[in-house]
Structure I
Amino acid sequence: MSKQYQAIRGMNDILPNESALWEGLEATVREVLTAYGYHEIRLPIVEKTELFARSIGEVTDIVEKEMYTFADRNGESLTLRPEGTAGCVRACIEHGLLHNQTQRLWYAGPMFRYEKPQKGRYRQFHQVGAEAYGMAGPDIDAELICLTARLWRRLGIPQVTLQLNSLGSSVARAAFRERLVAYFTARHTELDEDSRRRLQTNPLRILDSKNPALRAVLAEAPSLLEHLDPESQAHFDELRALLDSAGLAYEINPRLVRGLDYYCKTVFEWVTDTLGAQGTICAGGRYDGLIEQLGGQAVSGVGFALGLERLVAMLAAAGQPGADANPHAYLIMVGEAAQRRGLALAEWLRDRLPALRLRMHCGGGGFKAQFRRADHSGARFALIMGEDEVRAGAVAIKPLRDAQGEQLTLSHDQAASHLRAALDSTP
């Protein structure tokens, strides 16, 4: 088979045998977010490049090296979205969603970054993000963190740890930056090439380095938590008190800084040791100045994003089956009259049983071949129509997963009632 056309490196197909796990995950995420009062917003995949340069930060790795940017036919610079917060803020400003009101929003879809592909890190990846606007206190920070904790419980993912930090205000962070630059400059020879580059552009990101050779240098570096402004310290103390009251365990990680410039005060990550190097499955924090920076009113914001590929990998490793996509019933039709009558019967059953997953055999074949297809489909029942059933206005129902179940020949109304009872009894 020709291999002339293949998927772009780092951009993966999600095949039918994998989709059930994705569908189950996405359904659970939607249920939890809806239960907390978050409403879905659907955002474009492409935005103006300036939006990301201004929000994420022009000297971040994302803007400098990782964005998929191109000029359209009018010469305007556009970018495939590398993250969702900037587009969500832009939409809220553009449509007046932040004027004298609060918002709880969520979105889902693909993001794009030109990175070296590896397990858990791809060039097209999928995220679910949640954003809350107009609430400046630590209570909404705590609610978002509790929401994610509930999601892990619903999904049956126990091996995750919450890491927590505060970045303080922009003023406090600027003063801390000077101390940090002085410290790393004095130990310049001990830094790796990436950290030396960041020292001139984004020195806080050095604290987040995963290079084991830098452990000693990072361990002795100044801590931002020791340089918080009073307001940020009070915010962080109250957040911790709220999480303690909710019985939610966490670790303070003073090296947690996040890779985007717009964060302030609260930052958090949920991490696991089951995925190797790519251990962060959810990350977020507060970004109170971003909305004003992008041309809106001075409105506070806080949110998170979780990576679906990494969650799917954890669910698969735990043996989670995902959503059941197998049909409930498979319709077998033998003979010309049955084939003509079968489509009408299938549509009639679907009208009466909207939850019924019914697969009608297509493509011809004798009874044995059709029955093998029915069995391989994973269906619970085979519905069989032959000439006798057509004449009697009936259909035979044969259980495929219950060895003790008997085949029944029922009228169409009786068959619908039988299938409805079977659906109602399914856990």
Structure II
Amino acid sequence: MIKTINKKNLNSIPNKPGIYYFKNKRGKIIYIGKALSLKPRVKSYFSKKSASKRTGIDEKTNKLVSQINSLDYLVVNSEIEALLLEAKLIREHQPQFNIQHKDGKRYLYIAVLLSPFPHLNIVRRIDLHDKIDAWYGPFPSGASAKQVLKIIRRIFPFCSCKTTPKKQCFYAHLGLCPGIENLNSTEYLKNITRIKKFLNGQTKTLIKNLGIEMRKKAKALKYEEARVLKDKIQAIKYVTQSWKRATLGHQSTSQTLKDLRKLIVKHQRIDPISLTKIEGYDVSNLGKEIIVGSMIVFINGLPEKSLYRKFNIKIFQKTQNDTAAIMQIIERRLKHQEWLYPQLILVDGGKPQVAAAYSVVKEKNLAGHIAILGLAKKQELIISPKIQNQKITGWRSLKLSPRSPVLQLLQQIRDESHRFAQKYYKALHRKKTFLYSKLT
């Protein structure tokens, strides 16, 4: 719902994401912008301190402020919604200060092109022609258009090459491009149609259609294909219904998760759409009689205790050890498809424990979908496997500063999984000791 206020009521603007419109005395829209948090963004235009710093190129902003008489704002749910809505409203209203110093040819658009194969790219107004199947915008900057494509690409991988590639590109290795052999496949053409719906704002219809398709796959016992569709639905909901920077505290956590995601991309070549769910695992035992394991869950960087699980390890042989226990825990956990899979698994331990976890993830056909790290206690090294063709070919030991927020988050998850495993072990040990004392 659009709300109108005057310059004297800026404090009534919420600290929420949205779109704002500046109007002149005649009520004409002269500028449209977006903000992660509306109140501080809008107030910055009228701050004396900000105005005193604006010179040269910022004279345009001073001129804009001098003509503002009132403003409207609209709260939205997500970054992608703000980006697409801003482009749509600029196209509809052509505000003076959005189009100033532009001749129309310089506007940026996201285009879907069909030749020599379906692909997406950023083009300028002058480049629009009959070979373009659909186009969306204009976007006020290249950064805005690129951000939209970056978000979409993680959900629906697409090609952005203008000519037929001769070899697999970097995006294909990351799973963000369908690859040379799939540029005209049925599934890729479906993804192009889905992208067009997404860019048209038809996300509810898109989610509904994907849900129908997912249920059909599950009914046909095509569980892996159904899981991929489920992941896409969850990703669309995440980027269209959440906002990463709600509060200052969350900003810090969000940046830490962003940095952790970059670490995963760099060292495991897995690019999670969003790093919202991390699972931590540990094993606790003092011999062979009682071996237990724990699974703890962090959502958006915070512990979610309602999702914690404990495992009483079944001992099959005398040589039972931590690595075999880790394999058993994760295998039992992955049987529960109703528990939403994590983007990252962290195990308490080093190379043997990480290798054990990866072997199970690979067996369940989840390699490339779930990243795996270990955290060794003595030196606090982050252990990451080098993976090629779904095989561990080597190892990376990452030493971060003790003050690193990424390391501190992983330590928190590791320590929490250890605490939870120990708690369960002690409970079982007390129970066994009590029964033994009664028998004797």
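Assorted remarks:
- When helix-only ellipticity at 222 nm (-39500 (n - 2.57) for each DSSP H run of 4 or more, over all residues; to 500) is computed for each of I, II, the one that comes out at -14000 is II.
- Sorting I, II by relative contact order in percent (Cα under 8 Å, 6 or more apart) from high to low puts I first, with the largest value.
- Value 48, 22, 17, calculated as semi-axes √(5λ) of the Cα gyration tensor in Å, for residues 121-360 alone, assigned to which of I, II: I
Every read-out reported here was derived from the displayed coordinates using simple, explicitly stated rules and does not represent laboratory data. Note that the coordinates shown come from a computational prediction; the quantities given were computed from them, not determined experimentally.
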